Structure formats: structure tokens, C-alpha cells
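Any read-out appearing in this document is the output of simple, stated calculations on the displayed coordinates, not a laboratory observation. Just so we're clear, the structure is a prediction, and the values are computed from it rather than from any experiment. Cβ atoms are built from the backbone, for glycine too; each structure is taken alone.
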Structure P
Amino acid sequence: MKTHYDVLIIGFGKAGKTLAVALAAAGRRVALIEQSPQMYGGTCINVACIPTKTLASAAAAERSIDEAFAYKTEVVTKLNAKNYHMLADNSGVALIDGEASFVDPHTVRIRGGKDELLLNADKIFINTGATPVIPAIDGIKESQRVYTSADALNGDVKPQRLAVIGGGYIGLEFASTYAALGVAVTIYHRGISLLNKEDPSIARAVTEALLAQNITISHQSNVQQIVDTRSGVIVRDTDTEIEFDAILLATGRLPNTKALNLAAANVEVDGSGAIVVDDRLQTSQSHIWALGDVNGGPQFTYVSLDDFRIVRSQLLGDGSYTKAQRKTLPMTIFMQTPLARVGLTEVEARQIYGDKLKVKELPAATVPRMHVDDKTTGLLRAVVHSETGAILGVTLFCQQAPEVINIVKTAMDANLPYTALRDQIFTHPTVAEALNDLMAM
């Protein structure tokens, strides 16, 4: 027998849970499937944004590693329970534990232990997120000391010596946080330099800040073998052999679609396993949508939330909001000195606008607030169009960058010229008022 619902949502991520509440409030009969109780609330709350930033904040407050992980667990446990009750206590939502796989385009099989359910729905939404990439390194599967970012957070991994394989956003965040917690960290990075998508001066400033944290950076690394020992784990690179207590993999994430049996639903995926969607996030089946990391878009929680807005516009609004209307996305790397950017780098802007640019750099040490807080590390950078005055991009590598970048994004979304920030009256002493000087071109 099949149980019928108006709406079936697979995955308890940001988009999925928000959509469940909205559609239940609109009178739809909703079922939300989550394969693990440890993931109530989604990746962000349990094994990504919230625990990593909680650790980073605790490290900045000079808490011990034990105190930091205890605080992380407290925060995650509280939010996991809050999210569970948000749906479990909602009379319009059936929260079902189990792994989902398609039987046909309208039917999904749910398996949980020895139990099995068949659910049928008019509309289906896939919000299963992404899963860490495990690189093909000799010995990696046999090692007991190799952890993904999720494993490290769930297992409260507290090494004295840590190897981070991968120099991208996730790797740099973990490296900076662990170093601040007193761990000896080595980053193994395949590239010639870190952050090759950023302007060179920003990349250099970030590298210098990490080195100042006593982090070792192995550039152009090629980890060939991992071997457990009685006391730790050896990382064999091309020219080195170093023993650590643990290895953290930060080698990227891929859409989590393998278990869904999407072929049975005739849902198209691309070469990376991401579900192919249109501007309305509909798949090759018009009654099935894919939201969040699983559709191959930028892997940010706030993008997943915006995916919800797109679907809400179709089902509960006038249908006018689509991916095409989405504004420029900001990003942040939450290192001990965070890096935030919105819009274009100078390199990208010159490829489009040539020499019609104004560029300004401002050392963080020139901002009074940085001295008030004794956090003078960093560099601020702005790129504007010399003829129109449009703000093309801003990069902030400094304390409070994740907050201040949102001011810049709001100005860009409103099509304000750079002079609006140059002449704005900000409170003093704040990091935000640095925008006055940064935009004084």
C-alpha cells in the first residue's frame, strides 16, 4: 500500500524544512524524510556552518580545545532539537526517519532498519545536500585516523598534530580554527598558491596571516599514501613523510544523489551527480524540484534558503522570482581573520571592463576600530567602474568582514554608486566606517 501526500520533501536542509512549514501552513499535507536523526535541521546546523563557526568563535575567545568542543556540542544539540520540534510538533507535517529512493516518478520507498514504507506524492522536492569527496589516495580507506569535516565535528577530533588535505574554503577554516586551539597544523595544497580565484594581494595577505598562526603550508603537494602507525598516521607526499595524530579531508563536496535511484524517476543528473534544474529549480520531471547543494549550485546555506523563495514564488506566489532574478552572492571564509567578498575581483573586472576601473586597497591597520580590538591583520579592497560609479566588487579580509560585506551587497543590489558608501555616515569606531575611506577614490 502507498500512503499519499500532497508534498514529499526528501532532506531536512534549510530549503526543505522551510518549505515544509510554509506548505503545511498553506494547507498542504506534507511528509519530510530524513535518513538520520543526527541531521535534523540539515548540514549547516549539524556538521557545517554552525559547529565550525562555534569552534572558530570559541578559539577566538581563547577557550581550550575541550571547552570549544563542549560548547560546539551544546549549541548543535540545542539547534538540532529545536529543528526537530519545529516539524515534529507541526500537525501539517509528517516527519519520517529513513533513506529515500525512487520507485517511479511519483513514488518513493523509505527504508529505516527493517521497516519499509511506500509514499506517493503529487509534488516532490529533493534537498539531500552534498557529501564529502574522498580522494583516491593509497591507504585512505584503511586508515582509522582519516576524517571528513563531518566526521571531525561529530567525533570531537582533538589532535595535537593535524594534517589538512585541501587548501580550499573548508580546509582554511578548519586549519585556522584548529591552530587557534593550539593544534600544530599542516595544510597540503595542490596549487602553487592559496586562493587563486582571489586577487594576488588578498591571497598573499591570507597566506601571511595563516603563517603567522604557525600553520605549515605545503604547496604543490601530491599526497601519495597514508599509513596508520601505533601512535598516529603518516602522510607521504612526493618529497616528505610526516606523522600526525589525525588527517582532515577538505577535498570538496559532491551532490548527495547516489542512493536516490533517480533513474527510476527519470530525473536527469549531470556528470558530477548534480540534479539538472531550470530557472525555477524544476527537474526533467515538472513535478519534481531540487533545492540546495544537490542541484549543483553554490554550496551555501543562504543559497538553499533562496531556493526556497524561488519555489515559494511558484507554489504560493505569482511565480515571478526565479534564479535569473537572483542578485550577486556574497561569500565568507570564517578563518580567525575572516575573508568576505561580493562581486568581481580586479582580475575578473578587467576581463570585462578593461581599464575603466578604479581600484583601492586599504590595510586593515589603518582602521581605528582594528586598533581598539587589537586585530589589525588584514586588507580591504574595492573595484568600481570609473565611468558609471558602479560598485563591481569588494573584498574584505579583516575582523567583522562577514557582517560588513552585507552592507556592500545591499548597496550593490540597490544599484547605488560607490560614492553612497564613501559619503555615508557610519557610527564610530566601527569596521563599517572603513567603507568611507575604502571608497574614497
Structure Q
Amino acid sequence: MAIKVLTKNMDVENLQQIDVYESLGGYRNLAKALKECTPDFIVEAVKKSGLRGRGGAGFPTGMKWGFVPKDSGKPIYLCVNADESEPGTFKDRLIIEKDPHQLIEGIIISAYALSCHRAFIYIRGEFVYGAGVLDRAIEQAKRKGYLGKNILDSGFDLELSVHRGAGAYICGEETALLESIEGKRGHPRLKPPFPAVVGLYGAPTVINNVETIANVPHIIENGAEWYASIGTERNTGTRLFGVSGHVKKRGVYELPMGVTLKELIYDHCGGMRDGHELKAIVPGGSSVPVMTPDQIDVPLDFDSVAKAGSMLGSAGVIVMDDSTCMVKAARVLAKFYAEESCGQCSQCREGTEWLYRILTRIENGNGRAGELELMLDICANMKGKTICPLSDAAAMPIESYIQRFYDEFAAHIQEQRCVVA
């Protein structure tokens, strides 16, 4: 069933211009929220909608908002995570570059619901074009009275700005993002305390992903029940799937939560490239365990993918065919995480480098007996024992590559060469 929520206007010419966005109904939901809804009503509506975070963890958005203390005596901040540093993920970039006012309207409504008067969009440094689009859109919104003092004569004030990072993967982690905004090195913080209580500048802070926030105006427009009717139980709404790899039609597809991998790959992406068969699928960005062709009937929602032994994560779907060397794929992945580790935790700092060195040896034909078991042991000791999830993000996929394609890895060691034709 084709349901377009976030992408319904993406093909409209000059959508970045506020006049075009307004002509399509843009900012009407902001007016409705400010004039007809209380902040508590909006929080409850987001809870009832079942909207879960689209950044990776899938935490219920309304519940996260509900954790913010209202009597701390400190300002409340909203930080929108537009870092999108997960390899294989490129759906937030589409919203930012094509329909920035949809995001900005969502930010203003969300800030109103949180009684927040200062918000940031944290965007990775490489997204130069997207940052420029957002800066221009914010200026347009200010001139129209949608940002600044006394928005639409409601008495609500909000200042919004874009904060550009320096391109570190780790700054996609929420507490490292906060450190970066504060002008510090992007090192994750120990939790607790959690950002909802002690976040930016020591004040209560909500951090949500771009896609998550972009859904908020549509919940205000159509109601929580409408949103909850899309998708599956506990996995409501649509999802932006960024599909890359060996399919005929790569791109971003908006589909209801719960669509199967088989439908996504073969019905929407045109199937595998000619002359090749499906070999492996990464369902949620590079940091999640790999899936195999016998799992293509798995529904793409948080719970079903978890039950299948992986994670939906950021919905960056990477499709690999039978020409892929899984050893090489694992080595490329290990190199990335070894370079991006912040170095605070020894398991991550040392473990990522060890995995990369061993995989490099194996790929170069110098693998040794017992090294697969050694890597599995390293991975086991990297998971669940560090300040942030980067160590897990490095270990989980490599562990799954070895376990699910063990014979291919073993053949690399035994035959001292790549066995993929």
C-alpha cells in the first residue's frame, strides 16, 4: 500500500522556498498547534501515535519527551540530530535538502510541546549543501514570523540555529553531539544522568532524529489515531528506507513499517542486478548484524528485525549480491570503526584495531588457523562494556559476518586467497 507522508511533496519544484511550502499547506499545522493545542496535548498525541525514534534505537518519542522535568528551573533545549553518519544511511539528507521547512515546522511544534525556547540542528560537516539549505530556510521562516519572538501572536518564542560538526561518526551519538555543540571534543558521556535531565549546558535536553521530528506536523494535522493506523502494532507510521548496493533501483523509499525485505528489494527496487543472486542484506546501516537470503520475508519493523537477530536501526538497507567478498566487506567495515573510535574505552580503542589488522591479514592471504575464533572472542568482549555503542556497532556486524559466512572466511585462511568468483 502506497502511503506518502514525509515524501508526498518531494517532487514539487522549488519546495525549498517558503512560499511554495505554504502553498501546499505548510505551517498551517504550526498555527493549529499554537492556537488549538496545549503543550501537554501534543506530547500525549505523539505518545498515542506510537511514533518511535527514526535515528536507530527506536525509542518511543512521546515517552522521551515525557522524561523532561518541568520544574528544574533551567531552560529546556531541543537538539535535532542531522549528523547521519551511519554508513549506508541517507534518508535524513533527503528531507534536509528537498523539504527543509517540513523539518523546521516539526521543530517549532516539538519545541512548543516541550516548553523549549532554544533549538539546534546538529548537522555533519560534510553536508555543506544541506547546511546552506537549512540556513536559508530558517531565515525565510524568521521573516514570516514562524521563528523568533511571539510566533504567530501566540506568546511563544523560539530561536533555532544550525550547528555544523566536523565530520566525526561518534558525534551521531547523542551525548557526543552535546559535547560538540558545547565546543568540546566529541567524546560520549557516561549515562546516567541522561540528557532529558542533564543535557546541553547541564540543562534538560531532548535529542531527536530529523525523520522523527518531520513526522510531528502530520500527527498534528491528521491525529494520533491516523498515524497509529499505519504500519504494525508498536511499529506505527511510515519509514524512509535508504537502499544502496546491488539492486537495480537504489534510492529512498517511503513505505509503511512492516513491509518485508522481499517486497522492498524485488517490488520497489527492481530486484537484483542482472546475472546475480542475493547474498546478504544489512537492514539498518552498517552497525547492525547482517541478514541472509532466507530471511527476506522478515517484516521491516523494529521488533521483527530484532527477533530475526538484527536491528532496523537507521533503515539504511545495504544489499549485497553473490559477487561480494564478505571478508573484504568486513575489513572495510572494521577499518571505518577503527578510525572513528574516540579512544576513551580500551575495548573499543584496541578491539577495533585488532579486528582490522586480523581481517587485513586474512584478505591478503596471510590468515592463521584459529583467527576466526580469536575475532569472535574479541567481539564478545567489545559488546556492552563501553561508554557508548560504537564498540558494539563495530563488533556486532563483524561477528555476524563471520558466523553467517563462516565457510567463506575459513576458505580464505585455508586457501590463502579470495574464493568468491
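Figure out for me which of the structures P, Q the number 0.6 belongs to, where distance in nm of label points 7 Å out along Cα→Cβ at positions 34 and 154 was derived from the coordinates. Source structure for this number: Q. Structures P, Q were shown, and P(r) over Cα pairs in 10 Å bins from 0, in percent at 4, 19, 26, 26, 18, 6, 0 was computed from P. When mean count of other Cβ atoms within 10 Å over residues 66-73 is computed across structures P, Q, the figure 11.9 traces back to Q. With Cα extents along the principal axes in Å, for residues 74-233 alone derived from the coordinates and found to be 54, 36, 33, which of P, Q does the value describe? Traced to structure P.
Of the structures labelled P, Q, one was used to calculate helix-only ellipticity at 222 nm (-39500 (n - 2.57) for each DSSP H run of 4 or more, over all residues; to 500), giving -12000. Name it. For helix-only ellipticity at 222 nm (-39500 (n - 2.57) for each DSSP H run of 4 or more, over all residues; to 500), the value -12000 is produced by structure Q. Suppose you compute distance in nm of label points 7 Å out along Cα→Cβ at positions 50 and 378 for every structure in P, Q: which one lands on 4.2? That value comes from structure Q.
When FRET efficiency 1/(1 + (r/R0)^6) of positions 146 and 242 (r between Cβ atoms, R0 = 30 Å, to 0.05) is calculated for each of the structures P, Q, the largest result comes from P. Among candidates P, Q, the computation of FRET efficiency 1/(1 + (r/R0)^6) of positions 194 and 410 (r between Cβ atoms, R0 = 35 Å, to 0.05) that gave 0.20 used structure Q. A value of 0.50 for FRET efficiency 1/(1 + (r/R0)^6) of positions 314 and 386 (r between Cβ atoms, R0 = 41 Å, to 0.05), calculated from one of P, Q, originates in structure P.
When mean count of other Cβ atoms within 10 Å over residues 114-121 is calculated for each of P, Q, the greatest value falls to Q.
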